[in-house]
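*Asks:* Below you'll find a set of structures to go through.
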Structure P
Amino acid sequence: MLDVASLPLRNGHARLRQLRHDDAVAYAAGTADPAIQRYGHLPEPSYTPASVRAMIDGDVRAGLERGDLAVLAIAEAETDEFAGSLVIFDVFEGQGEVGFWVHPEHRGGGIGSAALDLAAQLAHRTGLARLTARTASDNTASQRVLTRAGFAETGRAVGTAPSGHDLTLIHYEHTT
């Protein structure tokens, strides 16, 4: 099970921490980005600051308490400004799956790979031996980020995204 007591974690490019109410406006704005709408496959079709705060107080808090779901903030290392979201889910038998998105204003500087490095540290500290990830076969940006963070491609298959849509997915694995 996930233990987020070691959060926040920080490296030279990113900070991984629990979501806060003051992240709600930036989170909602980020999810409206066309690339996130296309590739994020988020559970909800749209988010508002109020719905993000309700999510933090509801599903996010419950998942952290159970230890099987961590919806976290990716933040700038120095300023702690919200820069995206990273989720560890389907936690069981020493493994979990990770998903992420980066706010458009924070792309291109390595924050996604840095956040995935921190997720691997968190997974290792909580006893998870392996993280998996999936991305759409045409999402080359996420493929690059995953590869830079040490994830290796393990296969391709049609699968169902968190949004409920079926699509061709590339599967990745990272041993922590």
Structure Q
Amino acid sequence: MRQAELALPGALIGVVAGAVAGGLTLLAGQPAGWAAISAVTLALPLGLLGTGYSVLLGQNLFRPGVFAPAGLYWLAGFPLARLFQETVTGLAVFGHVSLPGGVAGFLAYQAMVSLGFAIGFLWLHERLMPHWLMRLRERNPRARELLAAYVEHAEALWLAKERRRARKGAR
């Protein structure tokens, strides 16, 4: 239960990102059914991957404020989520799958896009997770520990900024 509580911000970000993608499909002029299928088939894997990210963070496999592990995580996960979306949507809407550039080309392109997604995901996660942890800290010891890691990271950033400001003022 405690791990599930920690997983909520990542799951929420993934699901919302998938739903937004479905909304963009609708704005692009595609039929509502196609947009709905597109939204669900991307929201599901992105929600699961977001959950996984938060759980791994909760198990100290990722650290707050560090991009490289998140970038690698989404470098693998995002293309697979998009492949799932394209496959299921293609089968549901057209009865067959057609990937631009073939599977390898499609996955390579999605891998490039994944780093942009990773930046956005991590940015949102870094803003939502500490607030969520503050709500959980009284009843969840792991949330308290993870919140302490976020506070330590924020203090290190603040001290570095103050040092730069002091050096700049000394000149």
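Bear in mind that the values in this text are calculations on the coordinates, not laboratory data. Fair warning: this is a prediction, and the values are worked out from it, not measured in the lab. Cβ atoms are built from the backbone, for glycine too; each structure is taken alone.
*Asks:* Identify the structure, out of P, Q, from whose coordinates distance in nm of label points 7 Å out along Cα→Cβ at positions 6 and 86 was calculated to give 1.2.
*Replies:* P
*Asks:* Upon calculation of helix-only ellipticity at 222 nm (-39500 (n - 2.57) for each DSSP H run of 4 or more, over all residues; to 500) from the atomic coordinates, which of the structures P, Q produces -30500?
*Replies:* Q
*Asks:* A value of 7.2 was computed for mean projected area of the Cα convex hull in nm², for residues 30-133 alone; which of P, Q is the source structure?
*Replies:* Label of the source structure: Q.
*Asks:* Here is a further query. Computing distance in nm of label points 7 Å out along Cα→Cβ at positions 62 and 142 gives 1.5 for which of P, Q?
*Replies:* Considering all the candidates, the number was obtained from Q.
*Asks:* Among P, Q, considering only distance in nm of label points 7 Å out along Cα→Cβ at positions 54 and 94, which has the greatest calculated value?
*Replies:* Largest value of distance in nm of label points 7 Å out along Cα→Cβ at positions 54 and 94: P.
*Asks:* Still on this structure, please answer the following. Kindly point out which one of P, Q the value 2.2 was derived from, the read-out being distance in nm of label points 7 Å out along Cα→Cβ at positions 118 and 150.
*Replies:* Label of the source structure: Q.
*Asks:* For which of the structures P, Q does the calculation of Kirkwood radius over Cα pairs in Å return 16.0?
*Replies:* P
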